[in-house]
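In what follows, structures are represented as structure tokens.
What follows is calculated from the coordinates using simple rules that are stated; it is not laboratory data. Remember, predicted model here, so these are calculated numbers, not experimental data. Cβ atoms are built from the backbone, for glycine too; each structure is taken alone.
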Structure P
Amino acid sequence: MRTTHVVVLPYDKKWKQDFEEIKKEISEVIGSFAIAIEHVGSTSVEGLPAKPIIDIDIVVKSDDIKRAIDELKSIGYVHEGNLGIEGREAFTYDGKEHLQIHHLYVCPEDSPELKRHLAFRDYLRRHKDARVKYGNAKLEAANLYPNDIDRYIEYKSPIIEEIYSVM
């Protein structure tokens, strides 16, 4: 699911509930073997402006990745492969109008991509100055490039790299 029009909104407390609703549906099919279902990305950081898209990482043992793919397929998710990023399997979906728009990934528990998502989220939760700086960059990028997701990402990338360098 590729974003075409970039909209960044002020933090919305509803995003936490949106995540819980998605998690509940997912847990019905993989809850017995998922290690964790993590709310990651900007909507998971209180006070951070974000695109209103919930990012979710499902953590499983490496041996359970195929099982997770199959179980998610049974509730309408379509496996897209890793989309060029090792350590995660991406999904799209149809028929989920009752849920907030979301990006869904399955990650093995030792995935560097998973660890990166969690570390970035946790850093922003703990460091208000970084959260404000990153939030401002996101708002500026969306204002400058509302119809160009690649330029939006490029604009905020230096702030992301700066945060990674101090984490």
Structure Q
Amino acid sequence: MIRHGETTANRDAVIAGRTDVELTDTGRAQARALVGGEWPSSRMLFTSPMQRARETSELGFPSEQPQVHPGLRERDWGVFEGQPLSALPPREGRPEQGEDWKEMIDRVSAAIHDCCACAQGRLPIMICHSGVIRAARILAGDTHTSTRPENAHPIYFDWTGTRHQERSHDV
């Protein structure tokens, strides 16, 4: 899983969620840095339908055509979208006019299963969002969502035989 490059909302510490915000110049440079990564040749690229994820995919994997998966989109924070990050409500539950955390986890679970099945044994690379990666951490067996993942920094979830273990991947 790869979180999109830095956006104007990331830079300005604003809750974006479902709001389609643009990558910054820094975010575009972060996405372009993915080109030089050591990626397995047997892979399949998936992206959130949101512009920031699609642009990260285009810049980071310019010769590949990703499959857009709606389940990889960011959480809808409802009335909190556009507010400062300091106004972010607790992750658990449903923000007013937004998406419930449990429903998001279920949506992300279905999306991950779909992407893995479609990849047919190839490495599924999913360009997505912080909230999607946090949900994946819960699905992998973590008891908390941990810190916000870095922008355009690949994260692997390796199967240990009993659970998934998160590890960073340098590009």
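Here are the numbers:
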| read-out | value |
| --- | --- |
| Structure from which 0.45 was derived, FRET efficiency 1/(1 + (r/R0)^6) of positions 25 and 129 (r between Cβ atoms, R0 = 35 Å, to 0.05), options P, Q | P |
| Among P, Q, which structure scores highest (criterion: FRET efficiency 1/(1 + (r/R0)^6) of positions 17 and 81 (r between Cβ atoms, R0 = 35 Å, to 0.05)) | Q |
| Read-out distance in nm of label points 7 Å out along Cα→Cβ at positions 33 and 49, computed value 3.1, structure in P, Q | Q |
| Source structure (of P, Q) for relative contact order in percent (Cα under 8 Å, 6 or more apart), computed value 29 | Q |
| Structure (P, Q) behind the derived value 3.1 of distance in nm of label points 7 Å out along Cα→Cβ at positions 89 and 145 | P |
| Among P, Q, structure where helix-only ellipticity at 222 nm (-39500 (n - 2.57) for each DSSP H run of 4 or more, over all residues; to 500) as derived comes to -15000 | P |
